[in-house]
1. Give the label, chosen from P, Q, of the structure having the highest value of Cα Rg over 2.2 N^0.38 Å.
2. Among the shown structures P, Q, from which was the value -500 of helix-only ellipticity at 222 nm (-39500 (n - 2.57) for each DSSP H run of 4 or more, over all residues; to 500) calculated?
3. Out of P, Q, which one gives 19.8 for mean count of other Cβ atoms within 10 Å over residues 78-85 as computed from the coordinates?
4. Can you rank P, Q by distance in nm of label points 7 Å out along Cα→Cβ at positions 158 and 342 and just name the one with the largest value?
5. When FRET efficiency 1/(1 + (r/R0)^6) of positions 222 and 238 (r between Cβ atoms, R0 = 25 Å, to 0.05) is computed for each of P, Q, which one produces 0.55?
Structure P
Amino acid sequence: MRSEKVKCTLGLTLFVVLVAPQLVAQDRSGANGKQTHYIVKALSTLGGTQGVGEAINERGWVSGAANLKGDATDATQHAALWRDLRITDLGTLGGPSSRVVGGVKNNHGLVAGGSETADPDPLGETVCTTFVAGFSGQPLICLGFIWQDGVMTALPTLGGNNGFALGGVNNRGQIAGFAENSTQDPDCAANPQVPQVLDFEAVIWGPRTGQIQELPPYAGDTVGIAQEINDHGQAVGATGLCSVFSTQITRAVLWQDGSAIDLGNLGSRLFNFAITINERGQVAGAAGVTGDATWHAFFWDKGVMSDLGVLAGDMMSQSNGMNNKGQVVGTSCVDIQFNNCHAFIWQNGVMTDLNDLIPPNSLQGIHLAIANDINDRGEIVGATFTNDGLDGPGFVLFPCDEMHQGLEGCGTWR
């Protein structure tokens with residue numbers, strides 16, 4: 001149940017900007033100054049051994065997915081919500097699997113994601129599996145959903161069969177994602193291993209029930225995906241041609257006032273994706289770097305894209321979540337297949353391995369592999385890998401700071 005954000009563009013997941021000089025690889029031990037340390041809690045599952053925390057709001061609610069009993073295949077996963085570390089199974093839209101993927105920032109009980117239905121896709125597409133890790137691979141119609149007060153409701157498309165709410169839900173009730181239209185695009189079939197037929201466009205659902213707004217792709221592109229949206233209605237994601245499944249050429253974009261702004265890259269047209277945006281309009285994600293078929297985490301602010309580098313010895317990194325303080329979390333890995341990954345936090349210009357900031361021997365046989373989100377209280381959620389490289393349970397980190405006075409276990413660091 002790997003938590004790569006959008007699998008089709010980043011590792012199968014502009015106005016002209018000034019690209020900051022590339023940062024060198026960071027020491028895993030972190031910055032020269034004092035670091036906040038954390039207490040780690042594993043997130044319960046739905047009977048299986050695997051899970052992932054994808055988002056955490058200001059109430060401390062964690063959303064993501066967890067496996068059901070058996071762990072036979074990833075097809076046993078359901079979207080899940082943890083409140084005070086107690087898990088709720090959000091169910092599905094009738095199919096085998098569902099998942100929350102991105103930054104659910106809504107503090108009023110709205111959760112969004114995607115689910116397989118029980119209905120066969122008439123064009124043989126496998127949209128849930130094509131775009132997001134962990135689904136069944138069956139040619140079933142995939143739809144975005146909104147969940148509130150125990151009820152999961154399907155979200156509309158743009159006339160096609162499929163869609164997916166990538167989890168970005170703001171406090172106005174707007175949801176970011178993508179939906180298919182009715183255009184059968186021969187460019188989609190450039191990769192025969194991906195059974196995609198219809199074009200798909202970035203959309204914002206809501207705030208009214210059944211409302212859907214198409215976000216146009218950048219000029220010259222034909223498809224798009226919106227990953228997250230802030231309370232100002234600014235959305236981020238990527239656009240490209242439908243041949244992205246084989247070319248991997250995408251552009252990281254910010255939608256503002258209905259127009260797509262190209263955020264630039266770090267020297268390569270490959271693997272560019274804006275993943276998260278805060279209320280200050282700062283953006284983070286992943287961008288292709290000069291000379292290599294890989295990508296690095298980036299931070300974008302006021303027209304400048306900065307390369308956050310990688311942890312020492314690694315090849316790839318990506319930013320997955322960010323708070324309003326500009327703290328960025330993500331993952332750094334030895335390769336683009338998400339092998340030997342370590343969760344990081346980037347702050348004050350330094351990337352630090354989060355495994356170095358938890359008490360020794362906190363986790364038995366697993367390590368923090370992917371950090372997916374951070375709220376303004378500094379609480380972090382993500383996914384673990386076992387020491388054998390398999391997926392483990394999700395996690396939440398609580399910082400040992402003045403906002404978490406009396407937190408059991410913080411005395412380890414004092």
Structure Q
Amino acid sequence: MSSLSTRIVQISAVLLAAGYIGVYATGRASAPIRSDGFSYYVYLPSWFIFGDPTLAAVAHDCCGGEFPEYTAIVRWPGTRQWVNAHPIGVAIMQAPVFLAAHGLTKWSNLSADGFTLYYQHAAGLSGLIWTVAGLWVLRGLLRRHFIEGVTAATLLVVLFGTSLFHYATYDSTYSHAYSFFLFSAFLDVTERWHRHPSRGLSILVGLAGGLIVLTRHTNVLFLLVFALYGVTGRSSLGATIERFRTHWRELAVVFVSATAVVAPQLAIYYQATGHALVSPYGALGFDFGAPRLFGVLFSVQKGVFFWSPLLLLGVVGLAMARQTVRPFLLPVAVFLVVNTYLIASWWDWQFGGSYGHRGFVDSLPIFALGIATVFEWSARQPVRRAVTALAAGVLVALSIFQMLQYWNGVIPISDTTWGQYRAAFLRFR
């Protein structure tokens with residue numbers, strides 16, 4: 001008989017599929033390949049259908065020779081070659097379902113241009129599939145540290161009490177579902193590598209780390225988790241350095257694997273610009289002198305804790321993390337602080353139209369460790385357990401309701417004001 005957490009992942013997969021069908025069957029969202037999702041996906045028809053790594057052929061076929069401004073695909077000054085602000089990681093992870101959709105499209109005699117029906121929903125369902133895979137990997141990580149009930153409850157609240165469900169269904173062609181899986185996988189293989197370094201685990205660490213960089217470049221910061229895992233003081237730092245020195249061959253495999261994964265992106269940049277390392281957003285970048293920290297964390301516009309207050313449990317839990325989870329504490333704390341500063345310094349700190357602040361969806365596996373810690377602590381005493389369960393249940397219900405409000409246009413897609421939020425609170429129409 002399957003475990004409770006296994007059944008939770010299975011039920012989650014069914015509910016995600018139902019949510020996806022509901023979104024598109026009712027017309028609440030347009031075609032899955034849209035907005036940022038177009039830019040992440042466009043490499044696939046360019047590579048496999050038009051045989052053109054420069055994106056020029058697909059631009060002529062889909063867009064009259066010039067990509068729309070919203071795609072963030074621009075002509076590079078000097079070379080006039082197309083440069084996509086969004087890297088190739090998502091496209092690589094979408095490739096298996098894309099190829100299946102391509103075969104089905106040709107068999108069905110539909111237009112094999114990369115954007116007809118089967119291509120659209122292959123891209124959309126790919127994000128859903130990787131989200132379920134992320135939940136499965138996160139389940140394994142949590143089970144190494146927490147009891148079955150705590151693991152199951154944590155998976156439930158992470159999926160339904162945050163914006164993860166939304167980014168696995170409504171906006172599943174964005175990068176966040178993929179990064180959720182990759183962060184879960186990187187945490188998992190990092191812990192396993194540091195316990196028992198091996199050649200196979202080294203390849204997995206390099207593969208996951210490389211794909212993290214390819215999916216969202218700024219998430220290169222997350223690789224600090226591998227470097228700092230287990231560091232809690234001077235003596236543990238020495239032990240970590242000694243582990244790396246002893247297992248330098250495995251460490252070299254990590255580096256080579258990650259470099260091999262990232263190399264195609266560098267080649268694409270070099271072909272288009274003459275430089276392997278570029279800022280593909282051009283003039284749009286960071287203002288490190290004026291970070292919008294309060295807005296990113298607490299504002300009604302896109303504050304991560306305003307729209308997903310349940311994540312505050314994760315912060316509390318990380319602070320009280322017990323011994324088995326403590327090796328993660330320093331690296332994830334460093335990542336969360338620096339990543340929050342980067343997001344707050346970004347020119348579009350609100351991350352455009354989104355349900356909640358999508359910049360933190362990638363980090364949900366980190367928060368899951370803290371949430372599980374709080375759940376475990378509360379489970380030891382009946383009153384604490386009842387209060388925590390009630391609070392979590394209310395916050396999950398609020399998150400689901402507000403997500404449905406967003407889907408139905410009751411909550412604006414961006415720039416929500418306090419007055420708009422109050423007027424829409426608990427109103428479905």
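All of the numbers you see were taken from the coordinates with simple rules; none came from a lab. Since this is a predicted model, take the numbers as computed values, not measurements. Cβ atoms are built from the backbone, for glycine too; each structure is taken alone.
1. Details: P: 0.89; Q: 0.98.
That would be structure Q.
2. P
3. Details: P: 19.8; Q: 16.2.
Comparing all candidates, it corresponds to P.
4. P
5. Q
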